[in-house]
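Computed from the coordinates by the stated procedures, all read-outs in this text should not be read as laboratory data. Everything numeric here is computed off the predicted structure, so don't read it as measured data. Cβ atoms are built from the backbone, for glycine too; each structure is taken alone.
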Structure P
Amino acid sequence: MPKLKEDYTKQEKINGVVYNMSPSANYRHSIVNGNIYGKLREGLKGSLCLAFMENLDYRYHVEKNDDYVIPDIMVICDRKYLKGSAYTGVP
């Protein structure tokens, strides 16, 4: 059975410690993120780079641990490290 929205919490794992990212940011935060994302996406047209807005895990030091963060906005130019819902390369 799918999780209900109330059951879903966004989390990040840093140095082995899991941090809840809930409650969600307010609407002002979303407006700012959307504006930044839009400008980045516009500026990246014609390049190999992609802009992502939330919901993409950045897994760093995968050779050492399974830590991850979920940046508000991320630009990725090396797509070979994109797998599923995560990016594991150098930002």
Structure Q
Amino acid sequence: MPVIDLDDLPARRPRKGPLTGVDAGERTLGVAFSDALWTLATPHSVIRRSKFTDDAAALFRLMDARGSDVLVIGLPLNMDGTEGPRCQ
């Protein structure tokens, strides 16, 4: 799975379809899905974290159910835009 900058996504994936957004916390993964045209994201569910493989399987099941094949992961940035310690 390639890692690309979000600004490069339209050129790399011209076919539209829902995107999956994940906000990774220490205890939970917040999951949201965009609409097919990438104009609006809506919260969907929360996955209680356990083992990585179980968390990934739960996330991929949600993505399959929505027809999403792109995962957007939010990075915890500091207020000045620099990467926070959790980015590592």
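Comparing distance in nm of label points 7 Å out along Cα→Cβ at positions 19 and 59 across structures P, Q, which is largest?
Greatest value across P, Q: structure P.
Out of P, Q, which one gives 21, 19, 12 for semi-axes √(5λ) of the Cα gyration tensor in Å as computed from the coordinates?
Computed on structure Q.
Consider the structures P, Q: one of them gives 3.4 for distance in nm of label points 7 Å out along Cα→Cβ at positions 11 and 35 as calculated from the coordinates. Say which.
Going through each structure in turn, the value belongs to P.
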